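Below, each structure is written out as structure tokens.
None of the figures in this text is laboratory data; all of them are computed from the coordinates on show. What you see is a predicted model; the values in this text were computed from it and never measured. Cβ atoms are built from the backbone, for glycine too; each structure is taken alone.
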Structure 1
Amino acid sequence: MAMLEVEGLTKQFGGVVANNDISFQVEEGEILGLIGPNGAGKSTLFELLTGFYPPDRGTARFQGRSILGLRPDRINRLGIARTFQKLKPFQAMTVAENVMVAAMQHSADPHKARAQALEALHFVGLLEKRHEHAKGLSTGQRKRLEMARAMATRPRLLLMDEVTGGVDQRSIPGLIELVGRLRREGTTLILIEHNMQVLMSLADRVLALHLGRKIAVGTPKEIQNDREVIESYLGAAYA
């Protein structure tokens, strides 16, 4: 059984079909890349899988259990977490307090939540920032904080939206290394990432979307040579 099984997932907003009959699987321990131009339906797919939107049609099963129709907090407790492209930490709270909020999904004990938060901050390299307010962090540090908050909920499947988006080039290698460490720790990952060099170096398989529909799925090499992916997204120069 695959960790995540999605069949015929469809979501429409008025006359716009954001996700159109999308089916795929994610195996335990793999990294699945998700690519496509703006408006392809990538973020909508994340919203459906984490309970922020109800689907119009289709099914999604996590470890054999249907997750569609469940609240986001319930889906998170089952073992699915996500990061967001737009970084919105609680700016008036400290870095540690930001992660504690997430950790309290699983533990109402503030001492246990703080211990989990500090463990996550150590993993992402922000432990020394734990007493600082989140508003003082750089974009790269906020990316790490976002990862720590997701990790503090102890996910088995982590959906990451734009891992390296908006950060300076010096921060990218460290973020790539963190994703690799997450995988080695046993976390299964789905990555939305526009930096193709980054994505192709991390992903085992890649799912390509265009105008809300799946146009290809395969290994990074197969996707790089897929004619429809080249025409709709990568471009002839990349090929």
Structure 2
Amino acid sequence: MKKLCVLVAVSMVVGAIAQAADLTADEIVAKANQSAYYSGKDGRANVKMVISDGRKREFNIIRLNTKGLDQKFYVYFKAPSDVRKMSYLVWKKAGGDDDRWLFVPALNLVKRIAPGDKRTSFVGSDFLYEDVSGRDLEDDSHELIETTDKEYIVKCVPKDKKSVKFSSYTVWIDKDTFIPKKSEYLDKNGKLYRRLEATKVEKIQDIPTVIEMVASDLAAGTKTVNTFSDVRYNVGLKERIFTERFLRRPPREVIK
């Protein structure tokens, strides 16, 4: 009996290894995208942002999965005073241009963010608008360049090279959780200029969750750290609150 159990255990391990080896680069990236942006039916978190020049931001973010890979995001800023009550809304459309709005309370103005602006700085930090809601999988071609005991290493090349600053980027993806642990971006000359790192990961509601993220602009020598707290999944968010009319009057779900 003991020998049989050992044989079964070995068979399961071999089967798991074979299954992992059979994954294509596109499948690995799709699983990583799911882990990074789609866990649960919805989610919320409080975020503290610290920029290397001493500036700080505090905001809440809520997210709702809608249809397929479509999603809606709402970000509400609590501090400091220069960004307080500012809000940001995204309707993410897989395979198409996202709809994005920014409410600037000082001007009482709702600004539509053009699709080409999604790779600009997010509220003056080293994170980009695109980092908040993720990059469309169809925007890049993917190649599995290395597999280690712990990670898949995937090279991603933009299909429309004129639309982005980078020539390619490489992602290190945890084999157990499929959390992207690190992404490094090369500029048009092939020089490393940007890095994203998931520096702390914990299980919340049995879901592997990034609770600290660092974005570094290696060319400028700056970095921004985002720390996530009060993370919750499947909180029952309603789609009606992810609308432009709530930018000026944020719903309680994003304020609390």
Structure 3
Amino acid sequence: MNSLLAFFTDNLPSLKSILLGGPPAILWAYACLYFAGRLKKYRGLDTGYARKIFHFLIFTSAAGIHLAWGLPGVFLFGAAASLVIFYALLRGGGHLLYEALAREKDAPHRTYYILAPYFATLIGGLASNFLFGKAAIIGYLVAGIGDAIGEPAGVRFGKHFYRVPSLSRVKSFRSLEGSAAVFLASIAVIIVGAAISPHLTVTANAFWEIPLLALACTVVEALSPHGWDNALLQVAASFLAVIVL
């Protein structure tokens, strides 16, 4: 308990950081969601693409912020993104920001499937950083890019579908084509993550270890309950990165 309390108190952003970094963080998070919403509303983009564009922008921003300003910066950005998401929920159905995130196929539980990924991302990010420290950046990248590519790839190319667990009555499916995209993208981002992080090292065994790590992450994503893969995938990727990298 003491170590968990210290984890939060040691990484809370300072008042100066909040005052200086808070407004730009809120504006950037808002711009990311607004951009995704406009693409859906005015360009006819499928919700599966729009929400993953936001997903991609937020996770990659978190990775960059973590490298530049450490975990306090991620805490600040996470709070900013939370404010934007809850503002979208407050505005509700029909609003551009809400519709950027709410899948039509999730009705009548559209709000739940905005909240579930949000809390999954929050839980996964906190757990990864608390348990695995600097390796959490691999969790950001695998969940933010690898997973983000899976749904759009499934929407565009999916032909072989399989049922996945769901914590609501909404039936959910993923595709083998989408899972293949997750696997390939995960290999790429793990290599990039190891290259840009000063705390990770690619060993001589990386030629076979990294594909195995990516395969394990793909299996975790494939078996995760609908809406909760962000938590399990971040933790799994970060844990495996500690072992491999």
Ranking 1, 2, 3 by distance in nm of label points 7 Å out along Cα→Cβ at positions 175 and 191, the structure that comes out highest: 2
Structure responsible for 4.9, with distance in nm of label points 7 Å out along Cα→Cβ at positions 79 and 207 calculated and labels 1, 2, 3 on offer: 3
Entry that produces -25500 once helix-only ellipticity at 222 nm (-39500 (n - 2.57) for each DSSP H run of 4 or more, over all residues; to 500) is calculated, selected from 1, 2, 3: 3
